[in-house]
Structure P
């Protein structure tokens, strides 16, 4: 359970300290008051990423040079943990007051599944959103993937810099080619493994809640040569002239995509709004189930729900709330307080103009 959250210069919050004592917590307020920002702060503490932007500078309060976040975590049969970060010109991380130099040591201590209004864009939006989803999903389950992703991103950035600036030292390029092949092959292998696992889990959920969508498949679109280190290296060599002319690396995991099919038809092109919405909901529910079933996943899993049930019928809403009930802790953001029995024991905060106060019973 998360027991305390502190924010400083985060979004529209100059400063706030919230204490939590319930498994279910509700942030209630009008649009634009800061309730989604509180969910975002919890997500950022868990993943060192936002679910709203890739630009960290957009997160800090206007006029501020940095923002600070801190959260206290209490685990069953274990000691309390305090996670703190400051992000500005440089980023600093602390665990229980001690500095941490590597992001991999900080992330993964809280596993977060966020249900958001824009989730259908994972199904029918640009490929970068699908890659981002799968990267964050797999990082929660596999530390090797996190490391490989960091190594690949660093090597890709360096290689593209050399290609763009036409400083074509083949020895230097080959060293980056080797890093790309080693880390890229791992990324592709783990993406294939976990996308298949997720595909099966989504199919089971859709069979239960929307049988007409049960013929569901995820197919990963990638360059076959990237599945093996040697063939990856060979393709980098063969494509060197093309990459040198274009000034960037023209294939690899950074350009892969994931395609969602129902009855053999690509949802992105042929799915209705309702089908994409339901599939994206089952995508996140399947993610939650897989993460919870992983080692120590159940007690470490925090669910964040940002007005994600508004357009569901009563049967679908009941099914959704029942399935997330087993998470370690659940944080909801609502414009209006719900009246379902699920929320009777919830702790409620009123959010207004970047300030949070406990709502009177």
Structure Q
């Protein structure tokens, strides 16, 4: 698919001198036509600023923004033919749903017949046909969110921007609405940029995503690529639960490195950072997901074994999370589909890892949440 939206070396600074703040630093991205592309990251990472730059609500300090071959860098928002949905739905409480969706078309002085056709098509697209006469207060939170989406789509925009659109909904409704947004985006076949800090939301809704941190894009890929092969310890920890073990590099074996844990276990593991060229004696941080940790009798299937003790058992409905002390700085988490008989706090247990599930990163990296 051809690139629909291109960001080239985009930067954004606010203030000057001692008050200078770099919000976005050297971001380069390509979003394909018809793709739902998510900007994901913790609060303050620059994702909303990047969205506002694409929308024209902010002007880049440096770099270039191109959409469908047209330079958007300094183009005013009203000439970009885009739709935007904010965190706040900003519906007019005294207007009917029809008038809320039609408001922008009235400002543009569209003929009544054309305006009516567009409004009805937009409401049908979001599954709210027949509610034209109601007021926003008569609708649920999820319906109000869809009205805001219909208002953004009624113009027939070439680009749709969504800034944390589900942040005002309760947890169960968020799950339902993210699936609805995905269906609507696919039916509309519109290139969409979606901003969220919710990792699960990003993983389930995106064609591709960009993980951002401290104003930079640190990884771009499909949800599977970002989750299974994170580019750093920070990405690994941010995208779901993760285990980290400290190790020492003791050798190389083709494209893999040989590491030794504090327990004395030695094995070969893949590099999480392909550019890393480790030397013997270097420190390494090993990463594995909790659902890939196994406990009990492995019957010889797994290459890595550690001895530990159960310190806590947490029932989470769909999974049971075991917290384990293996003599490391951090406990190890192991997720199981059910309660394992006989495993309770204080029980000694053997942990097993498959080498294919482990990744090694340089140094003693820390998750973003622990960064100074």
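Each value in this text was obtained by applying a stated rule to the coordinates, not by laboratory testing. This structure is a prediction, so every number in the text was calculated from the model and none was measured. Cβ atoms are built from the backbone, for glycine too; each structure is taken alone.
State the single structure among P, Q that was used to calculate helix-only ellipticity at 222 nm (-39500 (n - 2.57) for each DSSP H run of 4 or more, over all residues; to 500), giving -13500.
Numbers: P: -13500; Q: -6500.
For helix-only ellipticity at 222 nm (-39500 (n - 2.57) for each DSSP H run of 4 or more, over all residues; to 500), the value -13500 is produced by structure P.
When distance in nm of label points 7 Å out along Cα→Cβ at positions 157 and 181 is computed for each of P, Q, which one produces 2.4? The structure behind it is P. A value of 68, 51, 39 for Cα extents along the principal axes in Å, calculated from one of P, Q, originates in structure P.
Identify the structure, out of P, Q, from whose coordinates log10 I(q)/I(0) by the Debye sum over Cα atoms at q = 0.08 Å⁻¹, for residues 21-204 alone was calculated to give -0.34.
Details: P: -0.34; Q: -0.25.
Answer for the origin of the read-out: P.
From P, Q, which structure was mean count of other Cβ atoms within 10 Å over residues 173-180 = 16.2 calculated on? Corresponding structure: Q. For the structures shown (P, Q), relative contact order in percent (Cα under 8 Å, 6 or more apart) is largest in P. Across the set P, Q, FRET efficiency 1/(1 + (r/R0)^6) of positions 69 and 93 (r between Cβ atoms, R0 = 41 Å, to 0.05) reaches its highest value in structure P.
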